[in-house]
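Following are the structures in question.
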Structure P
């Protein structure tokens with residue numbers, strides 16, 4: 001089935017939902033746990049069944065944006081909303097790969113078996129992350145595969161249910177969500193359509209942080225600001241035995257390519273803090289053990305940035321199967337120790353006079369956080 005035919009087929013399925021029929025396993029409105037007053041975006045809203053249900057959930061003080069690439073579907077959804085007397089819906093014509101909304105606009109993104117159809121799912125998830133408020137939720141239904149399918153299996157699934165041609169595996173979907181910046185990812189397979197093809201519930205969260213701020217994955221373009229904050233921390237004499245920040249090449253080589261995040265000013269994009277991790281060993285038995293560092297710009301401390309970064313990092317580490325996060329803290333660094341203990345770290349020992357720093361032999365407290373999910 002060609003891509004355009006798939007879209008038409010799935011749009012027909014969405015229209016049938018208006019008469020009470022639903023695709024097996026697809027109910028994003030329930031998945032997203034919408035609350036009164038929230039702002040919601042429905043990606044690929046079709047005839048509008050989920051838009052109308054969402055509008056009722058969020059109530060008169062909430063808003064639902066309905067986005068669809070088909071003018072005919074937008075018109076149909078508008079007529080359905082008018083007939084239902086629903087006034088808190090805003091209809092948008094556009095693609096889910098380039099959402100026509102500003103960043104930090106919505107509290108929740110939903111979608112009903114549409115993201116699967118996109119040829120650029122990384123762009124879709126990146127756009128969903130962009131338009132969400134910090135702490136916002138991603139709750140969609142989609143079609144996934146439990147494992148990679150050969151062409152014959154994919155064709156059989158396509159003939160049975162349609163909408164399966166572009167489906168990702170569970171792990172591929174997880175990886176794209178993580179790359180976009182989402183944490184607390186859960187994927188629950190629901191209806192089994194055979195050949196490893198499933199309807200699925202996909203849920204994730206954009207990391208929470210204070211107003212005017214955002215947490216996102218670290219990029220190469222952040223190098224100068226990340227290293228500047230690193231050096232400012234080293235200059236305090238309480239962050240590390242190191243005295244000079246490494247080059248960006250050295251920084252990247254010694255840290256895992258994932259589990260790197262920055263906190264930024266939403267307006268200027270300025271980096272205000274960062275967190276990253278290194279593997280403690282190349283031995284397979286230690287695959288789920290990492291050592292982390294978190295640094296905040298000296299002019300932005302005591303604003304909750306470090307706590308938000310560390311909380312996001314912990315959630316992402318859980319998603320990645322990390323079972324132990326550890327670090328070393330100077331006993332004199334009371335602020336760092338307090339922050340970590342507040343987020344579940346404990347002191348497991350003292351490494352006495354472990355290194356010489358500015359002519360003084362100093363102790364280091366070894367702290368760690370054990371996962372309640374991974375490695376149990």
Structure Q
């Protein structure tokens with residue numbers, strides 16, 4: 001662009017030295033609370049796996065109402081939420097990188113590699129963790145998110161998700177589609193809609209509530225772990241929508257304060273919570289033989305004080321620090337420099353992307 005002439009430059013108003021402050025919030029508080037809520041659900045699922053609380057005798061499953069309740073309310077219900085949120089975070093980081101980096105795609109690529117490496121390290125105590133898969137899938141879909149119009153990203157994500165649930169009942173096959181759907185939904189403003197579009201959220205919640213009845217009935221025709229049945233996977237996706245929109249509607253009520261107080265710190269430190277819970281549960285399994293018990297009740301009871309402790313510790317940590325410990329490592333790897341950890345010292349840093 002040509003420079004203005006000296007005479008016109010004198011008359012023209014001086015350009016601001018710094019860009020105008022972004023009026024948008026630095027974080028979507030509901031997304032943080034939803035992530036924290038999903039972390040609790042994931043904890044209940046992972047706890048059974050990490051502690052090997054199988055409730056089997058001689059290879060035959062023992063009747064356990066608590067395990068059956070987890071299959072109806074928790075199992076396969078929270079993984080889709082996490083994967084959708086993971087896709088949103090991918091979009092937020094890419095959008096932030098486009099504002100401040102010459103090669104924007106490198107920033108989320110480093111983030112995905114870091115996620116996979118954290119997952120690889122966590123394999124020592126929890127071989128079944130999904131962080132490696134998330135990192136790899138994130139790298140695979142990144143070119144699509146970075147180069148393709150948002151309508152195609154969202155449409156492809158919905159199509160792949162639908163195909164994965166129809167053909168494989170979800171699981172790992174659904175991860176690429178859900179990550180793409182999350183990125184596309186973030187590009188179209190779903191985070192804002194969940195916080196502000198009451199009518200639309202209520203309609204989706206009502207539809208999910210109606211569909212939940214036949215979905216659960218279908219799941220019950222194929223008993224066992226719903227992760228390994230098409231009916232269980234589809235029911236999980238429907239209930240995931242119900243949990244998400246139901247929480248969004250509660251966010252509009254006085255319950256918002258309690259939801260934010262308990263779940264928001266968990267959501268802001270979800271990765272630290274995920275890693276920390278796996279370590280605690282693995283240590284507990286070395287002391288207590290959960291696998292010899294005929295019920296998963298002791299594991300579930302262990303999860304309640306664990307999630308409460310994580311919420312309180314996360315709140316205390318975030319009073320002094322801007323990020324959780326694992327989140328800080330991930331952010332440093334993402335931006336390839338040391339990011340200040342202490343709260344109140346981040347103003348010199350580029351404005352963090354949401355998520």
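Of the structures labelled P, Q, which one yields 30 when relative contact order in percent (Cα under 8 Å, 6 or more apart) is computed from its coordinates?
Q
Rg/Rh (Cα atoms, Kirkwood Rh), for residues 146-265 alone was computed and gave 1.01; which structure, P, Q, did it come from?
Q
Among the shown structures P, Q, from which was the value 4.4 of distance in nm of label points 7 Å out along Cα→Cβ at positions 66 and 218 calculated?
The structure behind it is P.
Assuming -22500 is helix-only ellipticity at 222 nm (-39500 (n - 2.57) for each DSSP H run of 4 or more, over all residues; to 500) as calculated from a single structure, say which of P, Q it is.
Q
Looking just at FRET efficiency 1/(1 + (r/R0)^6) of positions 42 and 274 (r between Cβ atoms, R0 = 25 Å, to 0.05), which of the labels P, Q belongs to the structure with the highest value?
Working: P: 0.15; Q: 1.00.
That would be structure Q.
Supply the structure label, taken from P, Q, corresponding to Kirkwood radius over Cα pairs in Å with the calculated value 21.7.
Q
Could you figure out which one of P, Q the value 0.50 for FRET efficiency 1/(1 + (r/R0)^6) of positions 34 and 338 (r between Cβ atoms, R0 = 30 Å, to 0.05) was computed from?
Q
FYI, it's all coordinate maths here, none of it is from the lab. Here the structure is a predicted model, which is why all the values come from computation and not from measurement. Cβ atoms are built from the backbone, for glycine too; each structure is taken alone.
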